[in-house]
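Undergrad: Some structures to go through are shown next.
Throughout, read-outs are computed from the coordinates displayed, never taken from laboratory work. All figures in this text were calculated on a predicted structure; none of them were measured in a lab. Cβ atoms are built from the backbone, for glycine too; each structure is taken alone.
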Structure I
């Protein structure tokens, strides 16, 4: 039984997956990760080494654009489990035909979509409503020394955020 529907994005290596729900009158079950299903499409992650859960209180909040530098680059799978967000990835791979291009889409608890982000991309999001929760799967441990970011307002990249910004951290402003 297939648990995911995979779709390519406009950026090479970045793709969207949709979780299939198996349900009945009690509710549903939905798989968030399956090593074999991802291997079938050529996205190999030998181990998910970290799973993070975030909560963001206020609509319009921007978090990002974050990434880790080599040798701690990571693949990420992002899923919104409460509320909705505008999720964005930026291609930072200098040899890529889509270098400095961005891709954004709505992830929500209703649409069951996940953004699958390869190494070499920055990631961030804007909340589209209050009280949003995300689950992140990471292929590499977080390492503060190799943490970096890109300004979510960089004019060269030109991300089109859907809402006025209500909250952004000082750290994200300085990127």
Structure II
């Protein structure tokens, strides 16, 4: 499974891709999120599904599902309505997409732990899902300070930075181009 580095970069890419959409006509500047706060929020949401590591028996289940991403979207819609008086759909959907990016990256990763994959369609299905395409190498959580684990994790982090750094860089460039044109 990808490290927090890869997941955070995915969340940043979603934030930068969402930023232009979140600027609604007639919106008061004080109700508009700054790019910094949006980036931190979305990076945090993209990493958050791994909080289930605190409860190892349930890792890669409910928090790693499309249903969890949908719940995050609903909560974000309610929060934006409570804060601004109306739902900011680009931000609400962006929150759900940031969460869902974690599900996607984990599905595209090598998984050396049984059961393999994630329960992406929980609670509709308890089957474990993984993509036939492996893009991200696995990370090592056992004995993380051993030289073997450090080498595995360094290789994984570098791969994630190359792949997701490119995606995040493209999102940043598109965001900047949109800013200059508008």
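Undergrad: For which of I, II does mean count of other Cβ atoms within 10 Å over residues 6-13, calculated from the coordinates, equal 27.1?
TA: On the way: I: 15.1; II: 27.1.
Corresponding structure: II.
Undergrad: Then there's this: Have a look at I, II and say which one yields 0.80 for FRET efficiency 1/(1 + (r/R0)^6) of positions 14 and 54 (r between Cβ atoms, R0 = 25 Å, to 0.05), as calculated. Don't skip to the end; give the middle numbers.
TA: Details: I: 0.80; II: 0.55.
Working through the options, I get structure I.
Undergrad: Check the numbers for FRET efficiency 1/(1 + (r/R0)^6) of positions 118 and 150 (r between Cβ atoms, R0 = 30 Å, to 0.05) across I, II and tell me which is largest.
TA: Details: I: 1.00; II: 0.75.
Across I, II, FRET efficiency 1/(1 + (r/R0)^6) of positions 118 and 150 (r between Cβ atoms, R0 = 30 Å, to 0.05) peaks for I.
Undergrad: Further question on the same structure: Determine which structure produced the value -19500 for helix-only ellipticity at 222 nm (-39500 (n - 2.57) for each DSSP H run of 4 or more, over all residues; to 500), calculated from the coordinates; the candidates are I, II. Write down the numbers at each step before the final one.
TA: Details: I: -1500; II: -19500.
Source structure: II.
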